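Listed after this line are the structures, all set down as structure tokens.
Just so it is clear, none of the values below were taken in a lab; they were calculated from the coordinates. Predicted model only: the values in this text are computed from it and were never measured. Cβ atoms are built from the backbone, for glycine too; each structure is taken alone.
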Structure I
Amino acid sequence: MRLPRSFYAREARQVAKAVLGKALVHLDAGVRRAARIVEAEAYHGEEDEASHARFGPTRRAAIMFGPPGFAYVYLIYGRSHCMNVVTSREGCPSAVLLRAAEPIEGCLHSTTGPGNLCRALGIRREAHNGLDLMGEELFLEDGPAPAERIVASPRVNVGFAGRWAEKPWRYSLQGNRFVSRPWPG
């Protein structure tokens, strides 16, 4: 069953934990690619110095300021696409970065790390940024609650964000081999 818009209409940290175990699905020309999300990071509001929303509704981050349940896909390092799901409510820029997943069906290669996840599922900024996750092409499906324990740790690659870099807003399934970075401690 596809996740309803109400699933995304919550605070980013709640959605980041709740998205673990759900399936990210991309249907492209009759080909279904799917992966079970095992790692996600929350980004909350303009005050979050690690968030793209910190600069306001720029061309890049405008989607974060819109309604929940839309894909925010951007390019990093000029080559890797990263997918977020917009959360909260319109005007409150929040999103959850999908960092890693366990392959389920039709994945082209590794799903460990946000760039690899998008590459494996064929998700690209040009085609998928701003897509409504209630549509037919890109969506999340409900799945069983994860058996693994959910672990919280600081977000990855946001050292520039000062005290915001230390927020334990990265959530992952403990012991899952597809998680992109080892757990602290």
Structure II
Amino acid sequence: MVNEIFKDTQGKMSKVIEHYRNEVASIRTGRANPGLVDSIKVDYYGSISPLKNIAQISTPEAQVIIIQPFDPSSLDLITKAITSSDLGFTPNNDGQIVRINIPPLTEDRRKEYVKLAHNMIEDGRVAIRNARREANDSLKRLNKEHELSDDNLKRAMDDVQEMTDKNIKQLNLILENKEKEILH
């Protein structure tokens, strides 16, 4: 039962890490990065699809993103979705591909993005702590039902705390790397 709680908790924490890694990757750094646009939702003939599912996204230059749709008739839909997203990009549609020029970031904008990354990662830390709390509550319930001794409860809670610390350290590393990327 304790191992199931550990497995479940680690699974939840891993999902949190992955989610916030993707969230932070979507923050602009002044460089072209497919992650900036791949999650834009496109109304593709009645169904909403992420851009990465209907087009190939590449970055041939540091300041340019090229989007080549698998279906050329979807060019206008892609252009419209990019324009209506709140990313502030102006797509250029040449009839075969969509080209996005990434403007350089101002110092104020960089600081704003660092702050945004901090807020995202703090939300991740809270989610990890919530997973820890749920695990500890489950362990205490087992202890109360006399399925887990006090010593084993203490040991198991220490293991959950260790797992929490390790995952929060991972989030902090993601933040640190993104900060360097934004500021340099």
Structure III
Amino acid sequence: MTKRLIIGLTGASGSIYALTLINVLAAMEWEVELVMSPTGEKVLAYETGFERAAFPENVHIHENTNLFSSLASGSYRTEGMAVIPCSMNTLGLMATGTGDQLLARAAQVSLKERRPLVVVPREMPYNIIHLENMLRLARAGATIMPASPGFYHQPKEMQDLIDHVAGKVLDQFGIEHTLYRRWSGL
């Protein structure tokens, strides 16, 4: 079976986390099914200078408005989905089961098919609505993993922090990697 993971990229700041994750998966020869919100694509270009035409060929871009995409159906096999970074707007759509955009619909499919859904909120601070939406998604089976890198691996530069978050996402899918040094005790 083809190794395939859905990446949802929203308009929250932190698109470098998604770009790192996508590049690592592409280098490992995974098929990456990418859905970007319109704002997510703009933030990606603004924060990183990266344009959609530069993605490797094993990154397949699905338009967020295309509810006829294969990602809208549970019969399309994937290993799950990561929404990284996740805006509070998209978090709310997913938490309420609103599926009028492909990104939110693909998340609903992951939940109903009992596939891993990793949600990486990046905005802060959280208000009670954000926290309740996270709780609702966690109760439905999603893993909520704020973009909060650790420092026990003694990062030397910003990419080390980014790699730590991307690596923790890969861990949730059981994907082996060397993005950060694992804790082995003192």
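Points worth noting:
- For 13.3, 41 (Rg and Dmax of the Cα atoms in Å, for residues 9-96 alone, calculated) the corresponding structure among I, II, III: I
- Entry that produces 3.1 once distance in nm of label points 7 Å out along Cα→Cβ at positions 41 and 153 is calculated, selected from I, II, III: III
- If Cα extents along the principal axes in Å is computed and equals 41, 38, 33, the structure in I, II, III: I
- Here helix-only ellipticity at 222 nm (-39500 (n - 2.57) for each DSSP H run of 4 or more, over all residues; to 500) was derived from just one of the structures I, II, III, and that gives -12000; the source is III.
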